[in-house]
Structure P
Amino acid sequence: MSLYSQFKTNSNRETSGIRVEYPDFDKPNAPVPTFIVARAGGSNLAYNKALERETKPLRRAIATGNIPLAALMAINRKVFVETCLLGWENVTTSDGEPIAFSTDAANVLFTDLPDLYADLEQQSNNVAHFREQLEVDAKN
């Protein structure tokens with residue numbers, strides 16, 4: 001396998017995002033909550049710029065390890081919500097009420113469901129998601 005096939009990504013896919021679905025297997029006909037997530041890094045220049053903006057005042061504290069982990073996690077989540085989370089569909093409250101997409105709603109949702117945020121962040125960092133389309137295009 002060549003280096004290009006291992007590491008070249010689809011820059012359009014990195015910025016337009018991938019669909020991450022969370023089906024309810026107990027209710028197979030229910031609408032599937034779906035999140036549109038861009039890559040954290042790579043061609044997503046908005047992510048890179050926002051991370052730079054948010055961490056610049058804290059560089060010394062970060063470099064010396066004098067910043068609490070919770071503060072770093074809050075910065076990462078803020079940047080993710082602003083630049084990687086592009087939208088969602090079929091997301092509801094625990095009572096089944098639809099939640100309209102917004103950064104404020106995302107922050108509330110991720111505060112309530114921190115493991116959902118952790119999974120979406122992991123998906124946005126998984127470079128394989130952003131190579132996949134190149135492999136399909138090459139076969140066609």
Structure Q
Amino acid sequence: MNDIEQVQKEIINEFGVFDNWHDKYEHLIELGKSISVIFEKERTDDNLIKGCQSRVWLVAEFKNGRVIYRADSDAIITKGIVGLVLRVFSNRLPKEIINVDGSFIDKIGLKEHLSPTRANGLVAMLKQIKLYAIAFNAKQNL
């Protein structure tokens with residue numbers, strides 16, 4: 001498995017191939033098709049990311065010292081953004097997640113090409129991902 005920095009570089013290179021944002025959005029849509037869908041019973045208000053324009057559900061599990069995230073969205077582009085974020089953060093040690101800067105988002109220009117409400121939702125999702133990692137890290141160190 002590649003480390004977080006390597007995966008971020010891969011994503012930056014991947015998006016660098018596209019000349020325009022229409023093609024990048026198409027790529028995001030394809031990424032959204034690849035995420036593991038959460039169970040219907042997990043689509044609860046407790047798992048809903050607050051502040052997103054679309055509905056995004058995020059579930060975190062702690063297995064074998066790693067944080068496993070699963071998520072889904074009711075919007076196709078948002079689902080792709082979720083897939084991109086999970087590719088970086090899921091199946092990682094809590095400390096890796098806590099310490100990552102997430103610079104790939106700015107380097108591919110994602111935030112500047114999102115509506116303000118979608119950008120706020122992305123920030124809220126990243127915050128929730130880190131909060132889960134912090135909680136699992138604290139539990140692990142008890």
Exercise. Here Rg/Rh (Cα atoms, Kirkwood Rh) was calculated and came to 0.95; which of the structures P, Q was it taken from?
Worked result: Q
Exercise. P, Q: which one has relative contact order in percent (Cα under 8 Å, 6 or more apart), as calculated, at 28?
Worked result: Q
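Where does the value 1.8 come from, among P, Q, when distance in nm of label points 7 Å out along Cα→Cβ at positions 71 and 119 is the thing being computed?
Going through each structure in turn, the value belongs to Q.
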Exercise. Who wins on mean count of other Cβ atoms within 10 Å over residues 31-38 among P, Q, i.e. which is largest?
Worked result: P
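Values in this text are rule-based calculations from the coordinates and carry no lab data. Quantities reported herein were computed from a predicted structural model and do not represent experimental measurements. Cβ atoms are built from the backbone, for glycine too; each structure is taken alone.
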